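Following are the structures in question.
All of the numbers you see were taken from the coordinates with simple rules; none came from a lab. All values reported here derive from a predicted model rather than from experimental measurement. Cβ atoms are built from the backbone, for glycine too; each structure is taken alone.
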Structure P
Amino acid sequence: MKLSLIIPAFNEASKIKLDLDAAHKFLMDQPFESEVLVVNDGSSDKTEEIAREYSEKLTNSKVSFRVLSYGANRGKGFAVRFGVEHALGDWIAFADSGLCVPFTFLSNGIKELEKGADYALASRRLKETKIKRQQPLHRKLGSKAFWFVVKGLMGVQVSDTQCGFKVYSKKAAKMIFSKVQTDGFMFDIEALLVAKKLKLKHAEFAVEWSNDSDTRYHPVWGTIKNFRELTAIRLRSLSHRA
């Protein structure tokens, strides 16, 4: 078996080496081969340059590192979709840059796939999850409001849609992301709705999670964009039912 780990990266020059080091350390200890795909989402800093230089140093016969780029900034959803399109593994995972969740928890997600799930989601809401560094109050309040909207209006039933740490079987990932159209942060919601329509089986797993204060998310403009994307997803979902 082989794992493809996708790390979407936008202006992560200060963190990408830490991500790659941690991924390399974890993956070298695993019984399977793996590849790490850094998807540079139009960064304006030295993310791509640093990632390429460091990837060359870390690549070996067991763990390979690749950096993918496509020009202008397109959004996290586009970056993940691009990574899935180029992934070669039997399992395909993605993780946010910044080590919010240690890579060791990929093992928990893989175990869920081995038990029969088509995809597995890390959840910050499970009682077994340990929150090591909390979000600031305004982000907590925003998350609660967002959860009510997603659960009530979008029909998504999983406990945590936005934790950036997920693992899929190759078949499930290719099926889901070939149909996802959302380029921004709300791609997770559309992916879950697509998976539900495809009748794919999911599982959730507990992790350790730390808030990354160096976020690319703008609280005002990001929220406006998110609700625009949710509206578009909802309209597409309704039109497909007709």
Structure Q
Amino acid sequence: MKTLSNKVALITGAGSGIGKAAALLFANQGAKVIVSDIHEGHGKEVLEEIKKSGGEASFFKCDTSQAKEQEALVQFAMDTYGGLDIAVNNAGIGGPLALTGEYPLDGWQKVVDINLNGVFYGMRFQIPAMLKSGGGSIVNIASILGNVGTRFSPAYVASKHGVVGLTKAAALEYANQNIRVNSIGPGYINTPLLTNVLEPETIKQVESLHPMNRLGKSEEVADLILFLASSNSSFVTGSYYPVDGGYLAQ
């Protein structure tokens, strides 16, 4: 029997990178996947890939920074598949690079709206749906920068620290109602979010920040997401799991 057989799983930011890898893996493991992304073209490409491999999935366009769209996304899952068992709050952006004293105010707002408010809005509607289904598992994608700081990314660092704290609060609130909530801290992963904005020479420098001396792969993060989403982690909640090639061990 597959790990996620007959489970309904919602994944935001599933059109590329970590979200795409998780969507493909979940479908392969028997889940009915709601592929959600703000980029309709990317999301529908993932949807078609899942269907071609024999998986079951649907697409729903969603701007995670908008509470009403998150509510509609969860309602779509309920209407389409009759419940919600798993949610992966993955959608996020890097934002501008600048000193805190010079950081663009609109850049701060956008990063916090997507990276932190988006996770809260997701859980705000996912949790009631899961309670109706008898429980579930939520996996929030934070970052290594949800545990430590770095220069020139105050909004990203603050938002990801917030995701880790929000995860712990929700985990405590619903631990006795069969809802588990955990977060993951990826290191620098080989995704469009990173490679589309950095020069090859800069990427080499970023690789050297990790003791393994390479970028992580989206599939390596997806494997951890699958573990936390499944019953294999049935006694795990409120935890923060780095997947970072040793970055935080330094």
- Task: Consider the structures P, Q: one of them gives 19 for relative contact order in percent (Cα under 8 Å, 6 or more apart) as calculated from the coordinates. Say which.
- Result: Q
- So mean count of other Cβ atoms within 10 Å over residues 17-24, computed for just one structure, reads 18.2; which one of P, Q is that? P
- Using FRET efficiency 1/(1 + (r/R0)^6) of positions 73 and 129 (r between Cβ atoms, R0 = 35 Å, to 0.05) as the calculated read-out, with 1.00 as its value, let me know the right label among P, Q. Q
- Message: For mean count of other Cβ atoms within 10 Å over residues 201-208, which structure out of P, Q has the highest calculated value?
- Response: P
- Among P, Q, structure where distance in nm of label points 7 Å out along Cα→Cβ at positions 81 and 105 as derived comes to 4.2: Q
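Determine which structure produced the value 58 for percent of Cα pairs over 18 Å apart, for residues 33-168 alone, calculated from the coordinates; the candidates are P, Q.
Going label by label, the one that fits is Q.
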